[in-house]
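Take a look at these structures.
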Structure 1
Amino acid sequence: MIKEKKLTICIPTFNRLKFIEKQLGFFKNEFENNKLILEDVEFIVADNASTDDTALFLSEYKNKHQFFNYQVNPTNLGLVGNVINLLNLAKTEYVWFVSDDDDLKSGVVEKILEIIEENNNPELIYLNYSMNGNSGFTGKEELRVDSKEAVLDVFREFYGSLVLITACVYKRNNLNELSSNSMFKWLSAPLLYSFYSGAKGPVYLTNEVWIDYRMGNASYSGLKTISKLKFEQYIPILESLPEYGFDKLEIKKTIKLFFETQSHSHLLYNFINLGNSLKLYKYYSFKTVLKMPLNVIHYLRK
């Protein structure tokens, strides 16, 4: 009887040959160090119609190393489209979307499988990361049955943690249930994936850092793009959460806290989309106004 695999590692890539070569090398070493991993893991790379030598590299690498499968998309589906493409290709209970450029700590695959096995298949696994030496989450490592509060805690500490796809391992069926949601195809959809997973049941949060996040390589970098993500996508996603059982007052509190920490970004957003920006001032408190100059100074000193 063939053992049913638990996890699909999904890597979307586009014109980043040096990154995908390094990432595949990492996983090859992981699997060579523990060949039993492949009894539980599928591995798929989706090349988004790259114009460099990525497709040739994947073909040659596959001939030498049989641990992964790959697909070359006939057209560029966009980043989110390629993630959804990978979701449709996966067949296992869990999916882990891994950015081709993030550095991973050895043992991370074994850690994920261990969490799944020992914690009765949690709905979401959060893998802590570092960025510029700072940890994304400083809370306790544990299984949280108060799962809605748990994902809100992670978001409140740093808003970007649940958007980073490499930091989150999802149940595939939960994402499929969201496929009809208009926000499912947004660039910040991983935030929705994470909150929805938290609404479904227990989540496991790790404190140990497993990922070194390379922000400078992100395809969505740039002040204008990030500002639009924060205020045209994060806020609507948060506002939708009561549909999934989140407490309205907790969501309002979370959004107000977000503006207290991101008032400098909101100030910039005024110049990008004033009409939408004005609607968001309802979430301001007196504390938000007081903290704005400090936030601006802190940002400029970075």
Structure 2
Amino acid sequence: MRNAISLSPSEAACLTALRSGTARKARIALRARLDLRQTNLALAGLAALDIAAVDRDRTWHLTKTGKTAGVVIAPAVRTRGRKRGTGWPTGPAATRLLALLDRPRHGAELSVLLGVTRQRVHQLVVALFARDLIRAGDGRSPSFAIARKEDPSLLLRQDQERVLSAFPETEATTLSKIARITSAARPRVAAITEVLREAGLIEKTGVATYGDLYRLTPAGSAHWQRSASVPRADLPPLPFRSGRVRDVLSFLEREGPVRTRDVGRRLDISQTSINALMQYLKRKSVVRVHSDARHAPHELTPAGREMLARMRREAADAA
């Protein structure tokens, strides 16, 4: 390649990370699979070649040359001694950290268990990640949630952990309530909730007056990153409070599946009123038809059972 700049493998890896938009040294190290010492040397080399530069806030960016220059990778210089790889000695602190990862942990917890600073844990995490021994849940904060490479546990980013932790233990709530607790924009909360839903930690259960209802699944409730220190979101107001609705839901719970006309007859509700009420309850996802047959009977949905239980609790509290 004509006029190509010759780079070492580590310099080329850092250049690739910079060209992907990565700007922080730790994240460059993770993307390049280098430890911090190697990353420092490689970035210094790129700076000396006027390929990259560091800003006052310690973020790195490409120069004009770095954005367009062609590069060739020089062969690695062979050195005497043990070949670097996953078997490379990690030192006593890194060995102790690995031993503590019998389950996923937060970096803050590891700092206490190891008796070292958070910065030292951060350095060890980057070094172990470079050796492909661990994985991090948050590329922006690699020491936040950590697991061994072979550990299949789901690791969440900080914002995902906070949203998961804000859900009430058993009740459903709306994303607006979660956004208020987490101080995050509702579109951001919606995007995170969708990720958690796809991971099986959150499920949609119905529709309330002020938006869709979501709740924890058993997996979400038991997830190791669900923090007790995050306040729980309030429950949304009930979409209905009338005794008639509670009577209909109670009847369906007790007798269902039941046809609409039979509900009206047993509860002394006119045909017109019970038809309109059942349609309303279906729109709220608390009642559903039992089959596709014409005039099929109706039954409670799981969300309907939860709604009825909550109506009963609130009625008892008010008594």
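Annotations for the structure displayed:
- Ranked by distance in nm of label points 7 Å out along Cα→Cβ at positions 22 and 142, structures 1, 2 are led by 1, which has the greatest value.
- A value of 1.00 for Rg/Rh (Cα atoms, Kirkwood Rh), for residues 190-285 alone, calculated from one of 1, 2, originates in structure 1.
- Looking at Cα Rg over 2.2 N^0.38 Å over structures 1, 2, structure 2 comes out largest.
- Parent structure of the calculated result 11, given that relative contact order in percent (Cα under 8 Å, 6 or more apart) is the read-out and 1, 2 the choices: 2
Each value in this text was obtained by applying a stated rule to the coordinates, not by laboratory testing. Just so it is clear, the structure is predicted and the values come from calculations on it, not from any experiment. Cβ atoms are built from the backbone, for glycine too; each structure is taken alone.
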